[in-house]
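Following are the structures in question.
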Structure I
């Protein structure tokens, strides 16, 4: 497929609604920052509050729905008929089954299942069950999501504990991103479709690189604050010794 032969569903209604849902989540995160943070909050901390609120909502609402379909949406192989070849197969004995497929591909008309099927046009692993992806998302939804909420709470209370939590989250996000895509790089990107600008630059690059550059920025801001605290302590101890 080339740029001149774009897929007919590149900008269909489901795609537009899916993209707008991400924008809506960002607006919710921004609104929360306006309510939770005083107007004197430094821009860097306001940005990181919005990011972690956005991060938590993405993990809970979108990636949580991905996990739901991986565990609770399924179709028998015998019921797929001629469509079977177009499905992402389950790992052998997944949840004890050998005759079913799970995931968004089995979610029917569910809006969130359809959202993931849009993203699966670029990375078909998200249509079904990839054990590596599911394992990472379990940690993302049930560990990183709550930690991101705690960062927002601590930032609103000006609790320096937020710095430690931000570094933990950022490290987890960077590791998770690497472990998501490294298996594809090592196998020639068999599950990825980069045949047009939308799949490559929007779905695969933009949406994933957010979880690379912003975590690096979070580590930078949090580390600088921690180092400033150590410097202040060292200065205070030096002053006491001088007296």
Structure II
């Protein structure tokens, strides 16, 4: 139940991404973990499956991040593949095509030319272009106001983005707003820094990334939370 905020402008995009995962599932912070198959790609690696939650290539200026969502699949687990491989393939310029043998996902693909969300529900692969402006996505559709955290915080992030549009330290402003959202209890449906256990999912917010993709290149910074599901 990850969350991404993205601000798209002609020729560039900025984003803030929060990762929710099982704290017992091992991962590695930003690094070049795939030098043979994906040379130059930097990402946050899932050790168990070997894929990435978020990855980017500074040379091609492509970035992708994966958000899980519900699906209609009835395939046994041993016939499914990890969704993390989709991120690496996307950054390499190979987007998924239906049918996809994974559980459901939202795959956010970002480049200076365009950004889009590819959504797979187990039966249909849909594309949603990300128009200029500030948007949020979690486990449902882009800007889905039935998702409480989007309904609560999207207007605030839009206002913050307008105020900091020309600021070099835009990321610090966005992270400051993320800190404000953490005043909510992590089990609150409106929370972005989350503990999803009360909702039936063994996942908690573990880290966040800020990223900038433009004609001049792509950069990402990450920060692990001091404790899962808690800002401080």
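semi-axes √(5λ) of the Cα gyration tensor in Å computed as 24, 22, 18: which structure among I, II? It was calculated from structure II. Comparing mean count of other Cβ atoms within 10 Å over residues 12-19 across structures I, II, the highest figure comes from II. Of structures I, II, which gives -5000 when helix-only ellipticity at 222 nm (-39500 (n - 2.57) for each DSSP H run of 4 or more, over all residues; to 500) is computed from the coordinates? It was calculated from structure II. Ranked by FRET efficiency 1/(1 + (r/R0)^6) of positions 148 and 172 (r between Cβ atoms, R0 = 25 Å, to 0.05), structures I, II are topped by I, which has the highest value. When relative contact order in percent (Cα under 8 Å, 6 or more apart) is calculated, the result is 20; to which of the structures I, II does this value belong? Working through the options, I get structure I.
Coordinate-derived values only; no laboratory data. Note that this is a predicted model, so its numbers are computed, not measured. Cβ atoms are built from the backbone, for glycine too; each structure is taken alone.
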